[in-house]
Structures are given as structure tokens and as C-alpha cells.
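In the part that follows, the structures are each spelled out as C-alpha cells.
Just so you know, all these numbers are worked out from the coordinates, no wet-lab data involved. Bear in mind the structure is a predicted one, so any value in this text is a computation, not a measurement.
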Structure P
Amino acid sequence: MLNTLKIALAASAVAFGAMGVAHADGHKKVDTIKFLIPGGAGGGWDGTARGTGEALTKSGLVGNATYENMSGGGGGKAIAHIIETKDQDTLMVNSTPIVIRSLTKVFPQSFRDLTPIAGTIGDYGAMVVNKDSTLNSFGDLVAAYNADSTNVAVGGGSVAGGMDHLIAALVMKNAGADATKVKYIPYDAGGKAMAGLLSGEIKALATGFGEAIELARQGEVKILCVTSEARVAAMDTVPTCDEAGSKGTSFVNWRGFFGAPGLSDEKKAEYIAALKEMYSTDEWATVRDRNGWVDIFNADADFVNFLEGQEEQIGGLMKELGFL
């Protein structure tokens, strides 16, 4: 049993802001990148790959970028493809589900079968209620949950045992409540889950902070807490879950990139250098702000350490909940 269910970026992760320095003058780091996307067009992986490619090419850090969408097997088809081809010019985008789906054996591979390059962006989790809810704080939510958890349906845009369910269980666990009693209602996607909250089908919603912030600004929902280590500047009136009483809670749904197994040290260094320098470009600031992403940079060994920690901690929580 875990003593601390804290899912956070490795200590060496660096947060980057836009520094307004463009590199269109030809500071090219990589000639070409083929972005492999494990899902369909329009999803989070697709947007991350294409937005990153846009920033890298427009800033002159990468000469050319191409994109291939390869859905199937919860991401497993693309993982098998990059392992088989061992193409040194390919970068595959992925995120927290590569850890969850590997643990649950959706596919047989894990990040260890690839070459981890870097985590690049993130979205924190959030606990959200309807604007008309009598629950005005995370403390109110916990009190209602402890009084009768069956009367506090919590929705999310992923399957039972998926990421949103784990976020809800994590915050309740660290608030001293029984995480196994979460009455979780799965929806097909985050948008449908939000609609369920707005219609009153569920009492609370576990979702990405980025997915809730605009509705919170419009006064349609109340964000009770965010799973960041510090308050998010975009809406700094929202307390962290740790501040609100879910002690030690920190969770980020990272997105990042992986190379083929056996990737040369030279090629890996080129990719890391290009991604690192990307953060200081105007082109990246445009893409990031358009998508509401949070900058992170967690490369090479630091990225591996983070993935290993997340695997251990998510695995521990899933075992407590009976999913492993």
C-alpha cells in the first residue's frame, strides 16, 4: 500500500514560459521528423503532434515534419509499428495512458520498449461541480462523500479504472476518504462528461483543468481544486487539491514523445535539443496559448524516472481499487 499517492513531475522538470525569441534564422537541430500519432485526427495526441511540428518547423528548428495517424489497440498498433520499423526519423506522441494501458495489459509493451525522449506539455486534473451545486468547496465535496458516497456520483470522460476515475480516487484517498467507494460514472469523452455535469446527471466531475477553465470563467461550473503543486496562473483563485485538504496530491496528464528502440545517442540528443529550444520561440508560444497547454520539459533520464514513478504510483492506486 502506498504511503504517498503523489503523482508529480520529476524534481528536475523545468517549467518554461514564452521568452519571445524566434529562431527562423536557421538554428536547425533536426532535418526531418515523422510524427506517429496513435489515435485519429482531432484528438489530444493529434493536436500535440501537429502543434509541436508546427512550432518546430516555423521556428526553423526542424526542416520538415510529416504526420501519420495510426489508430488501434488503445495505442498499441502504433507502438508495435515503431518497434518493428525502428525508424530513427520517427517520433511517437503519447501520454499518461501508455502507463495505464500497459499496466492493464491493453497492449503487451511499455515505455521501456521505446526510447523516451521528453515530456513536453501537461494538463492538470480538476474536481468540478455545477454552478448551482450546494458544494462550494472541496471540503464540502468530501463531507458529502463521507456522509453518503452513493449519493455523490462522480463522472469522467474515461472508462472505469481510466485516468479520470484515478484522479477522483486519488483526491479522495489523500483527503482521508475511502477511495474504493467512489461512485464513478464513465462517459465516452470529456465533452459528454461535462454535459452530464451541466444537466445534473452527476454531482461532480473529474476532468482536465484545461477542459473546465473556460466554463468556469463563464460562470457555468465551479472548480473546487486543481491537482497542481502550485496554483495555476490562468485561474489562481482555484486552490490546489493539497491546499484544499487532499494532502500531497499532485497529478499531471503529461504528453510527450518517444523514439524507436535502439535510437542512437546522437539522434536522441538532436531531438531533445530541438524540443528544449522550441520553448523559447514565438512560434511555440502561439501554439501553446492557442491550445491552453501547460509547459513542462522532462527529458531523457529525468523522463524515464518520472515514468517509472508514475507507473509505480498509478499501479498502487489501481491495485487498491481492484483494477489490477
Structure Q
Amino acid sequence: MELTPQIIEKLNKLQEKYEAMGQDMSAYLDGLLYADFLTYWDYIHLDTLLSLQSPKTSFPDEEIFIMYHQITELYFKLALHECKQISGHPELSVKFFTDRVKRINAYFNALVTSFEVMVNGMEKEQFLKFRMSLLPASGFQSGQYRMIEISATEFIRLVDKSKREVLTGASIDEQFEHIYWKFGATELSSGKQTLTLKQFIGKYADQFLQLAKDRQHTNFTALYRKLENSGQDLSELAEELRKLDIFVNVEWPLSHYKSAVRYLERDPVDIAATGGTNWQKYLPPRFQKRIFYPFLWTEQEMDEWGKGWVLSVLKDLRATS
């Protein structure tokens, strides 16, 4: 093969690179010579990935349930990857911020639009049986989802709405004691913490608190506020943050609500979720009024937060039942 000027130029650049690191380029070239060609299945560890489904029962639809939740967690990991890039950028620009939030919104759009797999993709009779073998595990215990929330907004916005005003200015540790999701995993009869919640707090509380402190000045709200003084046009970024607010605080919980209505609603007594969560009050967005960016919404929009979505979903579900 002819050593073209382009190849010689690349070799010279490689030589400079390895000399700067005190390395012998010829040794690395030997490694390249002896290395096998990479395959797709080895690169993404496909065999390992496909072996990670371990149903607890013999019901076929349980495998659908497992795989969809695994796919969900991979999308959450993608979103957190973007969150880390935004919060950790040394010279954050509006364009970089906007482009990364667009990516997060694309991930959540894929999640929301694919949730029909959960709403319509399993036989109700199978689900109501195999779910009992999963106790006390629950999708409520997704730590990555909580990390996305912490990265996206001021921590006070995640405090239960009845305590937000009182705890504004309090320490993150104090606010964490009243974080909204703790009130979604209480026993229906006694109001005590469920085992699901106790497990979740035991595993993740320290990580959540540390992340909240790390993101105190680099959460999306704080970063947006800093950019307000830059003189740059924030309109596109504001629109993407509004979309993120809807995806995380309305569309995603509403997708779960649709699934819960489909599988757990029973007249006159609703079936409890696997974690014992009071899903009827916990999932509907209009009850939680969890809004990341209140400064980007009108008072009327916040007053009617999630109301229209819930009513339309209930209407559709009951029309087909």
C-alpha cells in the first residue's frame, strides 16, 4: 500500500501524541496488528444483555414486564448522562444547554410513547397473578428517576407541596425529610412507611442527599438563572425546559396512571399496587402539583396543571373498558 501524504501526516500526529505521553508508538501499532476485529455483539455485550431477564413465575407476560422496565432504566441512564454534561460543563452556553435538554426530551418522548407496551401489552389476568411474586419491589424504587428530578430543578420543588413554603430556605437534609415521593409509599390503612419505601431510602438516601448538595448551584434552574444575565436569547431553552417539565411531571406519571387504572382499578375497591403505594392520590399530576420551572408558566397553567390530561385519559380508558 502506498504511504500517501495523508497517511504519513496521521502517523506523525500519532508519534507526537505517544511521545507526549512518554509512550512507544510502535508498541501500540503492534497491539493494533495483533488485535481481533471488533464485533457488534461483543461491543454491546449482547449475550449478557439478553441473559438479564429472570422471571419469578411461569407467566409469559412477566418477561415483557421485566424487559420494559430494563429499557426504561437505560433511557434514564441516557438522560442522566446529559444531566451530568450540563451540570459539569466548565463554560456552559445556551446552545449546549438547549441541545442537551432536547436530547433528554427525546428520551422521555420515547418512554411516554412506548408505554402502551405496559398499558396494553400484558394480559390483565397474568399481571394480577405474577405481580404478587414481586412484593415488595416496585417501579417506585427507580433511583435514577429521582436523580433526574434532583438534577433538573431546585430541591425545594421536590418537597411535598404542603411543606414547600414552610421549608423554603431550610437545609437540604430538612427538605429531604418531606420530599414528595415519601408520601406516595405509605400504607393505605395506617399511613406508615411501606417496606418498599424503607428499602428505597436505605439504598439511595445518601446518594440523593449528596447529589442534591452537589447540584445546589448547578441544577437546571440555577444554571438557567445564571444565563439570564448573559444577554443571550433563552427562548428556545425555555421552551425545551417547559417540555421537560411536562414530560417528567405530567406525561410520565400519567402513563403510569393509565397503566394503574387498566390493571388495578376495581369497583368498588381498587387493588393496591405492589409496593402498597396509594397510587390514586400519588400518580395524578394535578394532585402533586410538582412543577420544576414555575417561572416559565402562567398562574392559570399552574392552577390547571395536569387536570386536562388526567380527565382525557380516564375518559378514553373507561370508553374502551
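I have 27, 24, 18 for Cα extents along the principal axes in Å, for residues 129-184 alone, calculated from one of the structures P, Q. Which structure is it?
Values: P: 27, 24, 18; Q: 46, 21, 16.
The correct label is P.
Taking Cα Rg over 2.2 N^0.38 Å as the quantity of interest, name the structure among P, Q where it is greatest.
The structure with the largest value is Q.
Name the one structure among P, Q that helix-only ellipticity at 222 nm (-39500 (n - 2.57) for each DSSP H run of 4 or more, over all residues; to 500) of -18000 was derived from.
Q
Where does the value 32 come from, among P, Q, when relative contact order in percent (Cα under 8 Å, 6 or more apart) is the thing being computed?
Working: P: 32; Q: 20.
Answer for the origin of the read-out: P.
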